[in-house]
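The structures considered in this document are given below.
No value in this document is a laboratory result; all are computed from the given coordinates. In this text, all values refer to a predicted model and were calculated from it rather than measured experimentally. Cβ atoms are built from the backbone, for glycine too; each structure is taken alone.
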Structure I
Amino acid sequence: MLNKPKLIVFDVNETLLNLEPLKLKVNHALYNDFAFDLWFSKLLHYSLVETITEQYADFSSIAAATFRMVAQRFEIDIPDTEISAILSNIKNLPPHTDVVEALTLLKKTGHTMVALTNGNQDVADEQLENAGIKGFMKKVFSVEIVNRYKPHSETYNYVLKAMKTSPKDTLLVAAHGWDIVGAQRAGMKTAFVAREGKFIYPLASHPDLTGKTVLEIAKEITQS
């Protein structure tokens, strides 16, 4: 049984926030139902390229650059201003329908929560504010403070140091298998949100908790 965590760290995009509105915009702009999936995978891929090669470009810049790559893949010429306008929709994503109830439950039961995202700090703050859930978070962390992207251990270790908690007392909640692996290998406890199309990396250890929604995870935490 999982002991009550002293700190719960939430991933933001896809874990707390629903990317479907952005997906529709991207697919419409590039006239392809798979454009968003291709773009988002490239965004994550090239963020890791930056980290592995010990360089750093901010997430918004990588997002625009990889969007340009996908547009070229579909032989579509799209102005930079239009790319910026499309990607700005990431600031106004709704929370998944289970999230507010889940965060309310965790807050009522005395849990300390923070967010950790690969996104820029200003974007992350605006995202959570616009989604109406920033108030649940003790702090919102961006990886830009360490110039490394998740799942690099420095991203998790910075949060642990800032919040003065140990890995074994900290739980990461995420809908990404790679994020779960990163947190595990930093010594943290993990909870995988098995949203549609999301799967655990088979070569990694099994997460401490698994649920289809953040609310299921929250109920498991509060009952432990």
Structure II
Amino acid sequence: MPKLLCLSWVCLGLLHLPAQAQSAATTPKVFKLTQLSKLYDVQIQVAACESDFCRGKAQFSLFRKGQKQPFQVFKFAETLLQLNAGQVPVANQTLGYDLQSGVHLQDFNFDGQPDLALCDGQEAGYGGPSYQIYLYSARSQKFEHSPALSKLARGEYLGMFEVDTKNKILRNFGKSGCCYHFTHEYKLKNNQPYKTREVIEDGLADPAGKWLQVTTSEWVSGKWVSKVKREPMSQ
């Protein structure tokens, strides 16, 4: 069972420090990301940066390669960007308990075209980064908002979902306290997600703390089928 030592955004006090205090000694910052995609570049303007994070009011501008004018611009009242060692926003990375990108350009609906995820603040589990999801439309040749997929990257989940391209699955994770973790898997039909699998790891099921109860539920022939097993508790 995974152990949570420290969510990076919690350890750095981003849940409790007022935005005004975090940005008091900073100025707006502009980043140009050119290595995310073979098709697009992204420019980010964010209100304030301090240490390894940027946050506050943000504008994301999308450019087709070789173009000087953006073809789409997205504005948010809040965002959260984690910076790498070179002080550039982390992109296209999803590590549930650690680094999460402010921008993802990846094929979420498995149609061969990159889609877009943008961080819109800290509305995910434990105050983690949350995302708005946009699917590329061949008809409009633009990224169109997907409320259904956006719900999978906020709320109870720990940030951005994981994309399993081989199996055409979207996978996200959540937790409650130290010892209760869950994994949900979704497939898509007409760009709408439906849950196909759930795994719950419950470390509180045994009062003695010697074993872990793992419940796996799968959607089979129109109904949920569940199996429960016990595993030794990891130290």
| query | For structures I, II, which has the highest computed value of mean count of other Cβ atoms within 10 Å over residues 134-141? | reply | I
| task | Out of I, II, choose the structure whose coordinates give semi-axes √(5λ) of the Cα gyration tensor in Å, for residues 118-189 alone equal to 24, 16, 8 when calculated. | result | II
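Ranked on distance in nm of label points 7 Å out along Cα→Cβ at positions 62 and 78, which label among I, II comes first with the largest value?
Details: I: 1.9; II: 2.4.
Result for distance in nm of label points 7 Å out along Cα→Cβ at positions 62 and 78 over I, II: largest is II.
Compute distance in nm of label points 7 Å out along Cα→Cβ at positions 94 and 150 for each of I, II and report the one that scores greatest. Let's see the in-between values first.
On the way: I: 2.3; II: 1.7.
Biggest value here belongs to I.
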| query | When distance in nm of label points 7 Å out along Cα→Cβ at positions 110 and 142 is calculated for each of the structures I, II, which structure yields the highest value? | reply | I
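Taking 11.6 as the value of mean projected area of the Cα convex hull in nm² derived from one of the structures shown (I, II), identify that structure.
Checking each candidate, the match is I.
14.9 is what came out when mean count of other Cβ atoms within 10 Å over residues 86-93 was calculated for one structure; which of I, II is it? Intermediate results must be reported in sequence, preceding the final value.
Working: I: 17.5; II: 14.9.
Derived from the structure labelled II.
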| Ranking I, II by distance in nm of label points 7 Å out along Cα→Cβ at positions 30 and 54, the structure that comes out highest | I
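As an exercise: distance in nm of label points 7 Å out along Cα→Cβ at positions 126 and 166, calculated from one structure in I, II, equals 2.7. Which structure is it? The partial results should precede the final answer.
Details: I: 4.1; II: 2.7.
Label of the originating structure: II.
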| query | Out of I, II, which one gives -14000 for helix-only ellipticity at 222 nm (-39500 (n - 2.57) for each DSSP H run of 4 or more, over all residues; to 500) as computed from the coordinates? | reply | I
| request: Assuming 25 is relative contact order in percent (Cα under 8 Å, 6 or more apart) as calculated from a single structure, say which of I, II it is. | output: I
